[in-house]
Structure 1
Amino acid sequence: MADEIERVIIIPLRATKQAPRTKRAKRAVKEVREHVMRHMKVDEEHVWMDTALNEKIWENGIRNPPSKIAVKATKFDDGLVEVTLAE
């Protein structure tokens, strides 16, 4: 059974600016993970983030992550959520 739930989510990363300059990209990754956990109703170990998404967040270095990012979250039967960049 291919019973997958697929959603495109635009995640605001405004709170990232509150973090110290040298921890902003790391904080942005954490915020993406928390947002997906909240909206797809899974816990932390069930969220898998694509390397392209990680590279997009880190694109401008550790100090200047994007202010928002569009992702595609796909939840599979076993509870795993795969997070990739939205096209």
Structure 2
Amino acid sequence: MFDKIKELNKFKQAQSKIKKQMEEISATREKDGIKIVVRGDKKIQKIEVDGEDQKELKDLINDTFSDVDKKLQKQMRGQLQDLGLPDF
């Protein structure tokens, strides 16, 4: 039992480390006065249009991605339970 708990903790630590590494990677693209910076965890870090920061647009897009992630997690949990697998 304790081995499984240790294993789960190691998994969660590795997952956290990978998430942190993904947040540190980014890509920037510019076209026709629009600049966007996206992190490795698929979060938009910055949107600029003609040099002006578009924080509200960035937040709206990131919030929408979060909503989709929550729906996917809920669906995956149900499928894992249907298969008799543990929910992480």
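What follows is calculated from the coordinates using simple rules that are stated; it is not laboratory data. This one's a predicted model, so the numbers in the text were calculated from it and none came from an experiment. Cβ atoms are built from the backbone, for glycine too; each structure is taken alone.
As an exercise: relative contact order in percent (Cα under 8 Å, 6 or more apart), calculated from one structure in 1, 2, equals 42. Which structure is it? Computed on structure 1.
Matching task: 58, 25, 17 is the computed value of Cα extents along the principal axes in Å. Pick the structure from 1, 2. For Cα extents along the principal axes in Å, the value 58, 25, 17 is produced by structure 2. Largest in FRET efficiency 1/(1 + (r/R0)^6) of positions 13 and 53 (r between Cβ atoms, R0 = 30 Å, to 0.05) among the labelled structures 1, 2 is structure 1. When distance in nm of label points 7 Å out along Cα→Cβ at positions 61 and 77 is calculated for each of structures 1, 2, structure 1 gives the greatest result. Structures 1, 2 were shown, and mean count of other Cβ atoms within 10 Å over residues 29-36 at 19.0 was computed from 1.
Computing helix-only ellipticity at 222 nm (-39500 (n - 2.57) for each DSSP H run of 4 or more, over all residues; to 500) across structures 1, 2 gives -9000 for structure 1.
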